[in-house]
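Undergrad: So, here come the structures, one by one.
What follows is calculated from the coordinates using simple rules that are stated; it is not laboratory data. None of the values given here were measured: they were computed from a predicted structure.
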Structure P
Amino acid sequence: MIPDSEVRLTQMTKTAGCAAKIGPGTLAGILEHLPKFQDPSLLVGIETSDDGAIYKVNDDLALIQTLDFFTPVVDDPFTFGQIAAANALSDIYAMGGEPKVALNIVAWPNCLNPGILGRILEGGASKVLEAGAVLAGGHSIQDEEPKYGLSVTGFVHPDKVFKNCEARPGDVLILTKPLGTGIVNTAVKADLASQEAKEEVIKVMTSLNRKAKQVIEQYEVHSCTDVTGFGLAGHSVEMAEGSGVTLEFSVSDLPVQKEAFELARMGLVPEGAYKNRSYTSERVDYADIEECMIDIFCDPQTSGGLLISVSREDGERIMEDFIRVGMETTCRMVGRVTKKQEKPVKLRNHL
């Protein structure tokens with residue numbers, strides 16, 4: 001067994017700095033060959049790459065199902081458990097629901113002390129408890145790399161589902177967490193991030209999107225998604241193309257984590273950012289945006305914030321409510337929705 005004091009969980013993985021995902025282009029090619037399932041009660045399936053599946057039970061109740069797990073992004077086992085759980089729970093909030101039941105998903109190497117796994121599970125359980133859900137078991141396998149996450153079931157009213165494909169021209173865009181998680185985590189692994197940057201990235205990744213969801217559900221949310229492995233670039237392209245609109249972002253208004261600009265300029269950019277940029281390059285108009293800002297826009301996020309599309313009037317009220325409830329993370333109005341233009345997403349220094 002490896003003593004806890006000698007373990008660096010992130011060094012045991014083949015991915016670093018972010019929760020890696022199969023590229024959206026690759027995934028789309030795989031999914032198109034699957035059988036097409038038809039059921040009138042399936043309100044949301046795979047068609048728009050939304051955050052989870054929604055199945056209508058009756059006129060007042062629909063189930064949200066989602067699953068997410070990944071290799072460690074930090075070395076502290078308890079914190080990794082918290083991050084992985086917050087990330088999985090986020091999909092329920094992104095669709096307007098409340099998480100109810102969670103199941104653990106574990107892959108674990110024989111060479112690692114089971115006590116480390118116990119701390120990971122404790123961290124995950126703490127976030128499930130904070131979300132007001134119940135942890136009801138799970139499944140584990142032996143693997144060369146440690147992996148952890150959750151399958152989560154949530155409830156939502158069928159008429160109050162948040163989708164990622166109904167943004168409307170005239171809407172404003174709100175982002176509820178700062179960007180730069182992948183970049184900062186890459187620097188942390190290289191021992192090049194300050195203590196302040198380390199603390200902020202942990203706070204961002206472990207914060208639930210629960211409070212943001214509880215605010216915005218009081219308004220008419222036209223579209224919503226959480227920003228995770230495909231970065232703001234990939235998730236905004238999905239929202240724009242699904243909605244048949246163009247999303248315009250003001251770079252000067254995007255919230256960014258401490259030191260992310262400087263670290264990106266140093267080249268501490270995770271591989272996932274380059275993959276996201278490659279996938280979205282023909283869909284995003286970057287104009288004359290600084291290179292490091294493009295890296296941040298494409299940076300894969302772990303347990304990122306909600307990207308929300310609402311009317312301007314509601315957007316202003318939501319921002320006031322975010323201040324009133326004391327959001328743990330930086331929230332900003334970051335752009336607007338227009339009629340469909342040549343490209344689905346545009347970046348400008350100012351709007």
Structure Q
Amino acid sequence: MHPPVPAPDDGGARAPLAAVTGASGFIGRHVVAALTSAGWRVRLLLRRAPEGSEWRQAHPEVVAGSLEDEAALARLVEGADAVVHLAGLIKAARRQHFFDVNCKAVARLAETVRQVAPGTHFVLVSSLAAREPALSDYAASKRAGESAAREVLGQRVTVLRPPAVYGPHDRETLRFFQIARWQRIPLPGRADARAALIHVQDAARLVASIAAASPRGEVLAMADAHPEGYSWEAVLAAAARAVANPAPRFFQAPQGLLKGVALIGDVARLAGSASMLNSQKLRELRHPDWGVADDELARPAGWAPEFDLDGGFADAVAWYRAAGWLRS
């Protein structure tokens with residue numbers, strides 16, 4: 001067994017403690033920053049100690065291990081006021097891989113919390129895709145993970161379902177900004193389709209706010225100030241403005257072309273390679289309703305989104321260009 005790497009003694013011993021998985025991921029690194037800014041101490045489950053200046057402010061305590069390591073999970077959650085589970089798989093070559101990480105690992109962590117820290121608030125960051133589990137193996141695995149956590153911990157769980165999350169460090173939504181530079185921009189979904197979005201910093205602050213609240217066994221969804229969602233044209237028009245493409249022309253992408261691109265991903269999966277774009281992901285993209293209704297919307301006291309779509313996309317593009325991910 002490896003003991004936790006202790007955090008420096010910075011006088012914060014009485015601050016609440018958040019145990020976090022998935023801290024090195026896109027959303028995770030922002031959640032750690034938001035928790036720290038809100039006055040939490042953080043304990044992170046990582047395979048190795050974090051490097052880089054972005055971690056200095058957090059002064060994290062690190063538990064070396066993985067989601068398969070039950071002893072490491074016990075060290076992670078012991079004495080925690082909240083457990084924030086962000087680790088997950090967004091692409092995989094096999095259905096079982098999704099379920100191993102997005103369901104079985106959730107159940108393992110929830111059971112550890114039940115045994116080691118039964119009074120802890122367990123915040124499970126899932127996905128809005130879990131609302132439609134028949135669409136894909138990913139969506140089904142996220143829904144199964146939610147059910148597993150709630151079965152073990154009941155009212156001690158809050159499930160948070162993010163919609164499409166964008167912002168600094170995200171490589172998946174980078175593709176939309178690259179497409180938004182074109183003079184003719186294809187729209188992958190129906191004209192009447194709607195999808196909610198949220199900037200990653202707003203999502204991270206929301207996670208921190210929920211972690212501090214009393215758990216009530218809720219399943220809630222995130223969104224910006226327009227939870228009803230945006231059309232594909234509105235999203236890509238905003239992306240075009242962010243990359244200084246003032247007058248693009250939009251057209252509905254031919255279904256044959258989309259299916260052909262997805263088929264390449266399907267073949268890659270059969271060959272054992274995890275592809276982000278395949279027939280299942282295309283079904284998710286083309287689903288007509290990824291909006292968020294009032295009765296499922298997370299709006300904790302003291303939290304409000306800071307980024308609208310134009311401001312959020314401008315922030316993302318500025319970061320991409322500074323990082324060298326997107327040319328000027």
Structure R
Amino acid sequence: MSAAFPHVSDPTGLHRVLDRPAVLPQAAQALDTRRELWPDEVRVRVERLNLDAASFRQLERTHEGSGDAVRAAVLDIVRTRGKMQNPETGSGGMLVGTVEEVGPDSPLGLAVGDRVATLVSLTLTPLVIEDDLRAWDGRSEQVPCDGYAVLFGRSIAAVLPDDLPAPLSLSVMDVCGAPALTERVVHHYAEPVVVVIGAAGKSGSLSLAAARDAGAGRTIGVVPHRDEADLLEAAGLADEVAVADARDPIALRDAVEKAGGPADVTIVCVDVPGCEGGAVLATADGGTVVFFSMATSFSAAALGAEGLAADVTMLVGNGYVPGHADRALELLRAHDGVRSLFEGRLEA
């Protein structure tokens with residue numbers, strides 16, 4: 001190892017941070033991506049990335065839908081930073097690959113040859129792309145690629161199940177924190193009204209299924225367009241489906257009330273900014289708003305709630321709840337509507 005950097009690893013990955021003074025890997029401008037492992041690390045041969053929705057949409061808008069430009073932008077980010085972290089959204093995604101080397105002190109319980117999905121963000125995962133993303137057209141969140149990534153002692157990874165295609169498993173595990181936290185929050189209420197904003201998406205559909213399983217008295221799915229409403233109604237995951245632009249706080253509030261709100265629990269799963277005020281207005285006093293979207297401005301949410309004199313608890317969905325991957329896969333298997341929405345997104 002270079003004399004300029006630590007010889008002893010840290011389970012958080014601090015030894016891979018190139019910034020000085022050092023910060024945690026997620027906050028770092030650049031990571032050390034050398035192939036050689038510290039004793040508690042694991043190297044994964046990457047076969048597919050899943051960019052988070054907020055990041056992909058931002059790149060798509062910025063480059064006016066040009067797949068070539070989006071691909072070039074992702075390559076530049078990874079080469080410059082040693083990780084996939086969109087500088088505009090601050091978010092990344094996760095990956096699927098096969099374990100190719102395990103350090104002797106790794107606590108992750110993985111073995112060479114295991115096919116895994118990482119359950120930690122690409123924003124803190126050392127990543128090298130070796131094929132220039134030649135197999136990706138730049139027009140979808142899932143990115144076939146060849147390269148390697150490094151997991152730390154405190155990273156999280158799940159072995160892929162045998163009964164599901166890898167792209168489908170990756171899509172589910174990308175958002176598996178949302179349904180797990182939804183269940184935890186819903187359990188604090190007696191038959192609550194649960195509103196999911198962005199309900200036809202990946203995290204939204206899983207959160208609806210989780211809310212229903214956890215004892216929600218009424219579920220309301222909010223989507224921005226009639227086409228998505230038709231898909232959600234066909235999936236049968238919500239008691240009511242409301243069409244509203246979540247960036248319009250009054251329209252969102254009114255749509256939720258008309259559908260049987262206000263909400264006791266509001267789950268925000270949209271991938272566009274500007275939805276904080278509407279989520280607060282749609283939630284009853286004493287209720288809870290959970291923000292899963294990486295497009296959320298948490299200062300806007302906090303100051304907006306204060307300005308509205310809204311007595312609501314606001315939670316940041318951090319993507320990790322113990323057992324979250326297994327639970328999300330259980331929901332996919334148990335709810336045909338969830339699976340149909342996921343498969344539809346993969347086929348689009």
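Undergrad: So Cα extents along the principal axes in Å, for residues 59-202 alone, computed for just one structure, reads 50, 36, 24; which one of P, Q, R is that?
TA: Numbers: P: 50, 36, 24; Q: 56, 38, 28; R: 52, 46, 29.
It must be structure P, since only it matches.
Undergrad: Identify which of structures P, Q, R gives the largest calculated value of relative contact order in percent (Cα under 8 Å, 6 or more apart). All intermediate terms of the calculation are to be shown ahead of the outcome.
TA: Numbers: P: 23; Q: 17; R: 14.
That would be structure P.
Undergrad: Taking 9.9 as the value of Kirkwood radius over Cα pairs in Å, for residues 243-282 alone derived from one of the structures shown (P, Q, R), identify that structure.
TA: Working: P: 12.5; Q: 11.7; R: 9.9.
Label of the originating structure: R.
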